[in-house]
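*Asks:* See the structures that follow.
Every read-out reported here was derived from the displayed coordinates using simple, explicitly stated rules and does not represent laboratory data. All values derive from a computational prediction rather than experimental measurement.
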Structure 1
Amino acid sequence: MKDSAGWPMRRKPMDNPDSKQTKDGMKRMSRKWFLVALVATLLVPGAAACAPKDREASPEEEGKNGRFTLTVLHTANMHGNVDPAGQLARFVKDAKAAGPALYLDAGDMFKGNPVVDILRGKPMIDLMNDAGLDAMTVGNLDFDYGQEQFARNMADSRFPWLSANMEVADPSIPIRQPQPYALFEFDGVKVGVLGITEAPPETRRSGIVGLEFRDYASTVERFASLRGEADILIALTHIGDEEDRRLAERFDLFDLIVSGSGETPPGGPEVVNGTPIVRAGADLRYIGVVKLELDRATGQTKLADSRLQPTAELKETDAAVRDKAEGYKKELEAFLSEVIGRTATGLSAEGLYEKDVPVGNFWTDAMRDAYNAEIAFTNNGGIRNEIAPGDMTVGDIHRIEPFQNRVMIVEMTGKALRDVIEYSYTRQGRNRVDLQTSGLHYVIVTDGSGAFRSAELAIGGQPVDPDRVYRVAVPDFLGTGGDGYRFEGRVVDEDAGVLTDALIQYAKKLTREKGSVDYGSEGRIRIRTEG
């Protein structure tokens, strides 16, 4: 149903709470489980008790045709950007002072800023506590500091970490079960927020040992009865654009999907099957602002407005939060600003998924040099930035590699190497370059449609011997099965050293020996089309 302006409208199901199914046929959760979960959500800081507030209602609130407007502020993929924290905090506080408002984050709060990464996420938790964040959904990068730090950051948060499809299967691990959802109440209106995490998350395998991740459809079905308890229901997701769309197509359930996808430029709303999907991009460049309007008489909710507020345009700031962010930056300023080398060319990542790139060539050369390997690989998804021409600093290295990977050494046959290269190009049907390399040159042969046909591997201009064993250096993310990779062979060293240390030392070495760290695209990786 749509209103006269063409915005999607949604009617809340008026089911009997004791019935076993909703009108669309989805099973309700048991009342016992719902009450247990409800009690848990009432403990959420900032969530109101589920009883009418002790004040007199306005005539509009009591009126049969009264309307309620909720402001939803949203961010995602902040990646440790502390610079706009003061402006964000002031914007959130002003919105909450003006009327009913929630601030939600759709995951990947960490990774990308060495100030945050070196301190294992603590600055972001501290700043978001002060900024008034009401709830976040768990993103894949939020596991990257390891399970003990995940548990510590979660415990230090004054807002709930939500994930309805994540389950702690092994009670001996440090991570405790997150809340599946949170309930908030404003003026008698209940707002439900259901969190959904990528299944399984693209992260280190060690970060998710002992955890299980349900598929999205069964998760929504499991918590479908939340629709009957909430006047407004929001899905807070970190599952990717296509999965968000599938969720909206399959379930006529949510009034809003707040997406943590970084794949699509921010904008919107995108409306799928009558459900608006909103995105705020990455790195706190924007704050999403959504207005949802509920007609109390009919139970219908419509999207009244949706926009993006650039943080760079916000002039007002919360001085205390701003000063706290600056304090964290100053704490590490001397360490991060240390000059370790110089580059005349810069180290670009342009064309990362099509060929070898300067930053990838430097990176893998550093690994091969540090660990006496014949071949080194790194995955494109792990390269998070570029380095501009000029002085190279410790901070530059931590910005291109924020994950604090260790390096593994594996002895592999030429056949196993070929299997890895084939998988890298065809992974998840993407048909694109996914591994940067040193010591090994490879050609991907495709057909006219871009589909994989074969791979040609060479070392020093000679074809790789399928039976020979080669010494290979890889980040532990890849070596332990991250992104589905299988580096089959004998593990010589599970922890040969810290990857950022290798990059720093190699930058110093090249500057000392050659005067500069200069790279281009060298033809290490090529794609050839036949037919």
Structure 2
Amino acid sequence: MSHIYINAEPEGVVLDVLIKNKTHFKRTVLPKLKLDLFYDKSDWPEEPMLISEKSELYISGWFIFNDKKNDLYGFKKFLDENINYCLENKDFTSLTQYIDTGVFIAVYINNGNVYIISDPFALSNHYYSLNDNVKIAPYPSVLGESIDSDLNDFLHQQGHLFGKYTAYKDVFRFLPNDLILFDSKNFEIYTSNYDIEPVDLKNENVYLEIKKTISHWNDEEISLALSAGFDSRLIASVCSPYYTYTWGPSSSLDQKIAKKIALLKSSHHLSFLFKSIPIKNEDKCFCEAVFSGVVKDYNSQFFANYKYVSSLTKQSHVALDGYLGDVLQRGVYLYPVGIKGEFVKIFPSMLTKTSSPKEILRTRYKKVDDNLFSLLYEDFLSKTENLNSIDDYNKVTYYEFVYGRGLRYITTGAVVMNSIFKTVVPCFANKKIFSALINNHASRVANYTVFSEVWSDIKEPYKSYISEGFYSPSTNRIMIPIFNFFGRLITNKVRHFQNYTKE
């Protein structure tokens, strides 16, 4: 995980873990700006900063700028040439227009102004407080003390929060397109909803965009968590990871399919039971500190497992990840939760006839009471009401990916925890891929047309392996809903097929 602290400092077990796994430097870059930056030496042989007479740039994380990995010089030159125009127009959204993917946070200093810039999907997981002085940190408990009772109730009822909110008063999460600007006297946060840009990328060519991202690393640098799912499999079809790994019972489809793919790739493969790795007190304390006030339903076992895998795969410092690929390929956020949702999964043509987008969202947040749900729904409307390029149902997917469950919960394991130990590359969190897939009508996603198109040019045998839903990309899409229903039923109820979640 990219870790930058501004006018704040890591404490206790968090500092201990960072010192063990990251390289650190500290600077007082302005009289009122104390910077602590932790970075991965494998990504940055030299300190990730560039200083000239005109400006300074500091970065923690990784990025692809104009198809070049970690092009600090090119990014700084672009900022130098465009910052005055952005400042005059009070619009900073163009500053990352040539960055399609990455997980980073940057500090850019020009003419006495300090700009804090995040990656396109704000996966760098940073928080800010603007009370008396600008403070920024990768977790909110170091920034806040007072608790907001409503947001704290939401957190404990649902298990995670939404949008920019934390359970701490006046402490907020960076969102996509957020920028903080401050000088010696003033500070301001500029916000803008994530915009879906038109792209010339067909569903059939999504895999090529993934391949292009991965090509920035050598095979020996790459590791990949495999399962029976379609996200890691699509990634595996376009690369040759040096290490692969899978957890869960040996009889599970996750383990069986993963071993077949690893053999195809000649990868060094690790397999183990999910709960076989002991959780140390340090693991628990780290997770408690980092997720306090933002996520309640985290699982420290993931942290222990990622640390274990890292200890065995040191040379492969990059972790490819299928983060939210199922959301874009198969629309898993489109369905109501419960019996109605199961009905719609079997009969996807009923999606727009049985529930409104608000009703779908309500079932997805059914654990919270009506008053608390109104807070989320108000945020949903503010982020989507002027979004006219996609249909109303895909607005649920858009919101959950960019501001809701995706950003505020699913990132917890594979992005936040794993990036303590590796450079995490979420292959589907790419502006071009997101725009291409979210622009499909929800009905085409629900009836597996989009899924079939994404896989249409993928070679065998990747298309023939079944998932836990007992279907594959080669299955007739008309039959997939039936196979999926019975496959999920068997996977959850028949011990022989159960995955790591049933250990």
Structure 3
Amino acid sequence: MFDRVYTVAQMREAERLAAVEFGISLSRLMDNAGRALAACAVAMLPQGAPTPSVLLFCGGGNNGGDGYVCAADLLRRGLSATVVAVRPPAESSPLCRSTAAAYQAAGGELLDHPDAGRIAQALAGCDLVVDALLGTGLNRPVADDYAEAIRQINGSGKPVLSCDLPSGLNADSGAVEGVAVEATATLVLGLPKPCCLLSPGCHHHGDCLLGDIGLPGALTDRFVPIARRYGPDDLRGTLRPRRQDSHKYDNGCILMLCGCEGYTGSAALCANACLRAGGGFVNLLVPRCIYQVLAAKLDEPCVHPAADNGSGFSPAAAELIPALIPRATAVLFGPGIGRSADNGPLFRRLMREAGDRPVVVDADGIDTLCANLDALEAPHPPLILTPHGGELRRLQRALGLERPAPLWETALELARRLGAVIVAKGNRTLTVSPAGEILINPCGNPGMAKAGSGDVLAGMIAAFAGAGADPFAAAACAVYVHACAGDLAAAELGQYAMNPTDTTARIGRILQSFGL
């Protein structure tokens, strides 16, 4: 698995500079790529087979060209290598056409893709399938003939080695463009692409291996990765063991504005997760109509009643903020507050009073922010926004940013426009800073896709930010610990049975494993 990824545009620029500055032609890079692919294919073949057989599916672009070079190299090694040509060489790119000719000159056999009977026979008799259909240029739904080839590969039951990326993936976004190869292993060529780490593409790669195609280190070192994977060393750089003489306010005093009628659980989940993640003191401000429920339910947080409108906060609730904000080291606004317009004055007062305290805005708070964007025109406190997919789209609409783009690009644009850390929640959650840094969370599981998981995460982010961590580092660290705790819950209870409270209960064990 790679720690850093680069865009398709960066890879193309690296190829251009390799030719201009180092005299390394695209043809030479393709030859290196094909030979590396052949070596990887040989390593995947079963040991002891008398004449191992490889079936390669080649497209008409440069990815297909890599495949033809691979096939010719396998023939030189004395192996059986047959190519299914989804595009006839005559209709392929110039480089692909020339490598196909070299393969045929070496005695290679071409199967026309429409010949379903011969392809089925070849698939049944081969030991390995090499996918060299589509490369990094794909940015639209896979054409019918390629889609049929991908389905044949996936239905073969054979080990599959993909060239650079599994065919059918958008390299920059990780999206599946209709259908994509399910690879056993992928030989990534040159610079690793975002689809290696982003969902759903990352789940199609199988084992990721890096192929050396001859790009000089002096060249590749110039490129700054657009994103990197979060890991244990990042956590160790964010959270520190407690001082022996620390007191509760040293460990963070978190002010939370959460809950409405029907959503008392959101407030409870946030508060309990915050404390479990190390928060020293939690002041929980809730509408008076749900105060009795939460005061009886929660032991550790201090629960405060605020003016209500019968089901949620009323505008008068904002009058309590000046009394509670001075001791706060971080604020959480939004979980379970509902979508009433009465939340607007509360948000506006918070933006004026919070000063330099980090403010986490989650769930319904994001809708309130969208309706009160002008509150951010003046200098505002450090913001951490935690949208899921639907909330992210609402933020886009509010800012007029609805053009199609990879998730990381959208989150980056929102972070810059709002001057906020963006936690784009989902499988492989992204944490994005206004300065342009992107961290990808590698952990988590589908069992965490339950109502309340976001509340737990929001409480954890507030805890780490309130303890003094930089807002970006606090958010990324909380995402990682939350996901690791969720993985532990899934391992012990199963993905179906686990609940958000089970994730909260395991936060301590994850932190303890880091000596915290």
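*Asks:* Given -12500 as the derived value for helix-only ellipticity at 222 nm (-39500 (n - 2.57) for each DSSP H run of 4 or more, over all residues; to 500), which of the supplied structures 1, 2, 3 does it correspond to?
*Replies:* Of the options listed, only 3 reproduces it.
*Asks:* 1, 2, 3: which one has percent of Cα pairs over 44 Å apart, as calculated, at 22?
*Replies:* Of the structures listed, the value fits 1.
*Asks:* Taking Cα Rg over 2.2 N^0.38 Å, for residues 91-314 alone from the coordinates of each of 1, 2, 3, which one would give 0.98?
*Replies:* Going through each structure in turn, the value belongs to 1.
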